[in-house]
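Asks: Presented below are the structures under discussion, each in the form of structure tokens.
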Structure P
Amino acid sequence: MIECKKLTKIYKSGDTETRALWDVSFKIKEGEFVAIIGPSGSGKSTLMHMLGALDVPTSGEYLLDEKDISDLSDDELAIIRKKKIGFVFQSFNLLPRASVLRNIYLPLVYEEIPREKRYDLAKQALLKAGLREERYHHLSNQLSGGQMQRVAIARALVNNPSLILADEPTGNLDSKTGEIILNTFKQLNKEGKTIILITHERYIAEHADRIITIKDGEIESDTRDHRTKLKDIKSAI
């Protein structure tokens with residue numbers, strides 16, 4: 001599904017160059033649950049922007065579904081994001097005075113999807129995200145942090161993307177609520193979604209089946225745990 005070939009990103013300011021990524025290469029198969037971990041300044045945010053089609057590399061190639069999107073225009077990247085990628089952010093990024101349902105179906109308005117269909121798709125996404133129906137007409141600023149993150153997950157799901165990109169999705173949550181949200185991602189992964197989780201916390205990354213560690217703009221390690229091995233064994237039987 002994803003193939004990165006020698007991705008390099010260099011930011012320039014006057015005569016100064018900052019190397020954010022250097023020669024990064026890896027593949028992610030459809031249906032994987034992958035965590036990308038690294039400390040602040042490691043390059044993981046830059047890599048996230050690449051994987052989310054929010055930015056393009058200085059050099060190298062990024063293939064999404066076998067299509068090189070490294071040199072696409074901003075408009076072309078926007079279409080990729082809309083059709084293929086769902087984003088979940090640490091800060092939720094919800095409209096505070098809009099209802100839960102409106103926060104979910106608003107992206108569908110620009111698709112000219114009929115009103116009733118928008119409601120149905122929003123409710124289906126909320127059901128997958130695990131938010132109770134009695135909350136659907138609450139304003140987002142009337143919800144708890146965990147509930148807001150479930151709304152954010154539902155918004156990421158409403159266009160039925162093949163890839164979910166979660167950037168520090170438990171960063172503003174207590175540990176118990178964070179665990180619930182991570183279990184939601186696990187369930188979505190079981191249902192076939194490809195999940196990429198960006199984090200700086202090791203215990204968060206360990207919920208994934210594969211951990212890519214990045215440091216100083218380079219991949220330090222790429223490991224799979226016993227859960228992935230068990231999946232491979234079962235699929236081979």
Structure Q
Amino acid sequence: MFSLYNPLPYTRTKQTAPWLFVVDLSVYLAVMFLLREIYFSEFNFIANGLFWSFTTLIVATLMMRLRGITWRDLGLKRPKNYKQLVFATLFIFGFAIASIIVFQIFKDQLGLEVAPDRSHENAPSKFGDLAGNWLLFFTIIPFIWVESMLEEVLDRGFLMNWIEQALASTWFATVVAVVLQAMIFGFRHSYDLSERSITVGLIGLAMGIGYIVFGRNLWPLIIAHCVLNTMSMLDRV
């Protein structure tokens with residue numbers, strides 16, 4: 001159940017040269033960031049976000065087919081133990097919240113020059129005016145959950161494993177993959193060094209650690225991510 005280095009089944013049955021995963025990663029990251037330069041102004045932020053994520057999902061899936069890997073291999077499968085699922089979800093959720101709280105307490109002592117988190121100020125332009133608008137909340141929250149699932153599938157499921165394989169799949173590669181995906185996850189949400197990028201990065205770190213520790217099953221991460229985003233949206237109502 002608890003293991004820092006727990007290689008996926010395909011690493012034992014199918015050997016692919018690490019440089020091929022490096023090529024995949026280069027293409028994948030280029031697509032992921034370039035897609036965000038495309039914004040359809042006639043649609044809202046959620047629709048554009050889902051377009052980015054689903055397009056990236058298609059690219060990742062095509063790469064997986066080339067390497068003979070399935071989403072089930074990466075952890076999109078039914079948990080074997082539902083008690084463990086609940087425990088893992090609570091642990092990941094608590095770890096993420098605790099990490100953010102610790103950062104908020106000690107951020108001044110760290111001496112970092114970071115921009116303040118202005119996500120609440122920008123929220124109306126992204127999601128609409130949610131203040132007191134429960135109809136809008138219940139209308140958009142299912143799409144928020146879909147986006148949360150896609151982020152876990154892509155950032156923890158695909159990106160982490162591809163970084164590991166590019167580094168020859170060792171315990172050191174796992175540590176690098178956990179840290180690097182968290183940095184990319186945080187940066188992608190604000191494109192700067194700010195409170196938001198750091199707190200989102202800490203969430204990505206908690207998710208990445210949880211993914212490795214709890215047997216590389218994506219469902220605890222997906223559920224915890226959905227709960228975190230639901231709480232964030234509720235804070236705006």
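Asks: Computing helix-only ellipticity at 222 nm (-39500 (n - 2.57) for each DSSP H run of 4 or more, over all residues; to 500) gives -11000 for which of P, Q?
Replies: It traces back to P.
Asks: Work out the source of 3.7 here, i.e. which of P, Q gives that when distance in nm of label points 7 Å out along Cα→Cβ at positions 39 and 79 is computed. Please report the intermediate quantities before stating the final value.
Replies: Details: P: 4.3; Q: 3.7.
Answer by label: Q.
Asks: With distance in nm of label points 7 Å out along Cα→Cβ at positions 23 and 159 coming out at 3.5, pick the structure among P, Q it was computed from.
Replies: Values: P: 3.5; Q: 2.3.
Here the read-out was taken from P.
Asks: Ranked on relative contact order in percent (Cα under 8 Å, 6 or more apart), which label among P, Q comes first with the largest value?
Replies: Numbers: P: 28; Q: 35.
The structure with the largest value is Q.
Asks: Which one of P, Q has Rg and Dmax of the Cα atoms in Å, as calculated from the coordinates, equal to 18.1, 58?
Replies: P
Readers should treat all values here as calculations from the given coordinates under stated rules, not as data from a laboratory. Everything quoted here is computed from the prediction, not taken from an experiment. Cβ atoms are built from the backbone, for glycine too; each structure is taken alone.
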